[in-house]
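Take a look at these structures.
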Structure P
Amino acid sequence: MKNRPTETAKVLQDNLKHCTLCPRRCGVNRLAGQKGYCRTGAQPVISSFGPHFGEERVLVGHGGSGTVFFTGCNLRCVYCQNYDISQLHQGEEITIEALAEIFLRLQARGCVNINLVTPTHQIAAIVPALLKAKHEGLHLPIVYNTGGYDLPEMPAMLDGLIDIYMPDMKYADSSTAARYSDAPDYPRVNQAAVRQMHRQVGDLVIENGLAVRGLLIRHLVLPGGLAGSEQIFDFLAEQISPHTAVNVMDQYHPCFRADEYPPLNRRPAKSEYETAIAHARRKGLRLIQ
């Protein structure tokens, strides 16, 4: 049974008094100004917003994906490609009302969806902003674009608010996740969250060339097989759906602290990426670019 959206917003806001919105379960009182692992308070903090034409083609269309980049993160990836936002915390604190207005402005500019980038730790502010914007005419699909370190119960909380779940699946191995993202439970938590996301929205549905609902996995191929690509594709094909949509990404490049962690100090070899793609195809997964 779906939660009523207004009830969901209240539950999420109440949670900020002793924050357990993500697997870190810091327990800080964000309403009182305390900050936990994500270093974010109760108000939304964003670094930028606007039409984005570099996302997957099914999210872009003619008007672009209406991306809102949220500052901070509940992971500490040593190679983060957006480390200035996630780790250096570059951004501006705004109000929930201002965030709702941003959603409406993106729609007015012709964007084909609202793309919430790294929303996990700010979901308590995002939900009331979405509700306000929807009340004022927002009708675009909502994309939950997450690093994948989400509580499995969160999709149930968001049922009826999120149309497209787009989580990363970064690692298949806990020791790798611990070393490079400070999250030893990432594989277990990530897989459980992906199960719930798929249970809620199903396989990706594309209409007239645009994604309108469903699950779309992002997987970044890392050098030296660190991401465990084959194990992740096995999990998706055998335990989620053989029709799971996956973007197998080849754009990894060393940045932030990657030089301190060989083999992350190099790009993946062409053969490493091709091996990952070949296994995804063997498993019958639906490749999206």
Structure Q
Amino acid sequence: MLAAMTQQIPGAVNGSAFAVGGWEIDILVTGFPGKSVRHGSLGWSTIVLIRRGDRLALVDCGAFGHRKLLMAELAARGLGPSDITDLLLTHTHYDHAVNWLLFPKARVVVGAVELDWAAGEPWGATVVPELYVRELGLFPKTERVADGDEVFPGITAHLAPGHTPGCLVFRLAGAERDVVFTGDAAKNRAELVSGEVDMTFDAALSRASIEMIHGLWRARPGTVLIPGHDLPMVLGGDGAPLYLGRREAAIDAWFGDGMDEVTRFQLTLETTG
């Protein structure tokens, strides 16, 4: 049985936001650890707002289906697209990167290895959004970064290949604990625990990247890990990942004769919140 935790990070602001090292980390959209059975890629990925002073950055920016929700979440915080100063992209798959065009004033940070790979992929071969990646390579505010580069004071990029050749993990170093944003280098708790992954360019590289991620996670007690398709987590006393917060996921369907006949399918487990 998986344990669930809610607001147990010191400095928590609310159920989705907390403070580390002078940064406020606010999870706008929590990713979901699942796949569609018959309807293609689900693409429900995590989007996080991090801010400090006049710097407001998004870690990943979601898919087309996120657009209305993302704008609403920003508006609820008194923000609009023009307020975002930076985008940190973990990789170039559509569900994490396609909405970069919504933020024309932002610097866009992407792995140099990743962008070179994505730009060279045959069109239609992967879930790389071909035209958006092409434009990203031409965008004057795109900043290509390498392993170990500091993208903000206290935030470093770490190359974590496997899911794609140039996946990045971002580590935010705080005074008392760190925050590790893994993107799809480690999509969910199951991948972190087992070391086995789904949807990878290279399984052996993915396993090595997960080991690297565990090293970052274990380096400081209380470090929060935010994956690409799951709830945030901390390591428990026994070293097992523990969820933070509660999962909210459901689908409304119209199977009847009128629009007032709605069937809701809950996509959560009671034991995981």
Item to complete: Give the label, chosen from P, Q, of the structure having the highest value of mean count of other Cβ atoms within 10 Å over residues 42-49.
Response: Q
Worksheet entry | When distance in nm of label points 7 Å out along Cα→Cβ at positions 106 and 122 is computed for each of P, Q, the largest belongs to | Q
Worksheet item: One of P, Q was used to compute helix-only ellipticity at 222 nm (-39500 (n - 2.57) for each DSSP H run of 4 or more, over all residues; to 500), and the answer was -9000. Which one was it?
Response: P
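So mean count of other Cβ atoms within 10 Å over residues 90-97, computed for just one structure, reads 26.9; which one of P, Q is that?
Numbers: P: 15.0; Q: 26.9.
Derived from Q, not from the others.
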Worksheet item: So semi-axes √(5λ) of the Cα gyration tensor in Å, for residues 154-217 alone, computed for just one structure, reads 26, 13, 8; which one of P, Q is that?
Response: P
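Bear in mind that the values in this text are calculations on the coordinates, not laboratory data. Keep in mind the model is a prediction, meaning the values are calculated, not measured. Cβ atoms are built from the backbone, for glycine too; each structure is taken alone.
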